[in-house]
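Just so it is clear, none of the values below were taken in a lab; they were calculated from the coordinates. Here the structure is a predicted model, which means the values were calculated and not measured. Cβ atoms are built from the backbone, for glycine too; each structure is taken alone.
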Structure P
Amino acid sequence: MVALDASALLALLLQEPGAAVVAARFDESCISTVNLAEVLAKMERDGRDAAALRTALARSAVEWVPFGSEEAHQSALLASAARPLGLSLGDRACLALAKVRGIPALTADRAWAKLDIGVEIELIR
């Protein structure tokens with residue numbers, strides 16, 4: 001199991017570099033609803049059918065994980081380590097999900113590799 005960052009899911013959806021890495025892990029992945037919101041917002045902003053994408057993702061094997069109190073707490077604890085690298089709330093939501101579940105985080109964001117927070121980071125490119 002891996003936690004998908006929005007950047008990883010977008011790479012797959014937009015067939016960007018790293019898409020094959022995400023595709024290989026897709027059926028064993030989960031995503032925070034915070035990251036799902038980021039992906040849907042970007043697709044909508046770019047004139048793509050976010051509703052159709054939501055439906056397709058709902059039919060996929062990807063588990064949608066609500067951003068609950070434990071993820072919120074872990075995200076807050078990550079803020080000081082993440083701030084110097086410019087990580088967003090969405091970034092911290094993915095990292096918090098990975099930390100809570102004890103699974104790797106899959107991302108395209110190379111800055112994450114500089115983190116030492118007890119979460120395995122897998123870069124897709």
Structure Q
Amino acid sequence: MAIEIKFIDRGIGYSYNSTIELNRNLIKMPDLMQDIIEHEKEHIKARNVFQDIWIGVKDWFNFKKQRKMAEFIKNYAPEAGRQSATPIWFENGQVMINKPLLIVYATASLIGVAILIVVI
């Protein structure tokens with residue numbers, strides 16, 4: 001499958017079908033750009049939502065990459081922080097949903113409620 005890479009003026013990196021969208025400012029940080037391309041390729045290859053979630057969870061613990069991402073967001077795309085932290089947002093008049101992140105947040109919320117019920 002051929003993967004198309006599009007450079008855009010928003011966000012950090014996002015994939016759908018066989019397309020990867022990258023913030024054009026990533027060209028200024030080639031190591032991070034390559035990390036993000038590999039990450040998005042994994043999302044494209046994921047066969048189900050659980051693999052998709054696992055890809056994101058593994059990435060959260062790649063602290064070196066997370067430091068580079070924080071630097072990128074600070075210097076080039078402060079608005080992009082919402083893409084990596086918010087499961088639902090509006091963009092160009094459309095509702096965008098990061099399903100794996102939404103599932104992780106929902107699961108964490110349910111666990112928190114269950115703990116509160118047990119404690120109270």
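Look at distance in nm of label points 7 Å out along Cα→Cβ at positions 94 and 110 for each of P, Q: the largest one is in Q. A value of -15500 for helix-only ellipticity at 222 nm (-39500 (n - 2.57) for each DSSP H run of 4 or more, over all residues; to 500), calculated from one of P, Q, originates in structure P. Using Cα extents along the principal axes in Å as the calculated read-out, with 36, 30, 26 as its value, let me know the right label among P, Q. Structure of origin is P. If you line up P, Q by FRET efficiency 1/(1 + (r/R0)^6) of positions 14 and 70 (r between Cβ atoms, R0 = 30 Å, to 0.05), the top spot, with the largest value, goes to Q. Which structure, out of P, Q, was distance in nm of label points 7 Å out along Cα→Cβ at positions 78 and 102 calculated from, if the result is 2.9? Clearly, the read-out refers to Q. Here relative contact order in percent (Cα under 8 Å, 6 or more apart) has been calculated and equals 19, so which of P, Q was it run on? Traced to structure Q.
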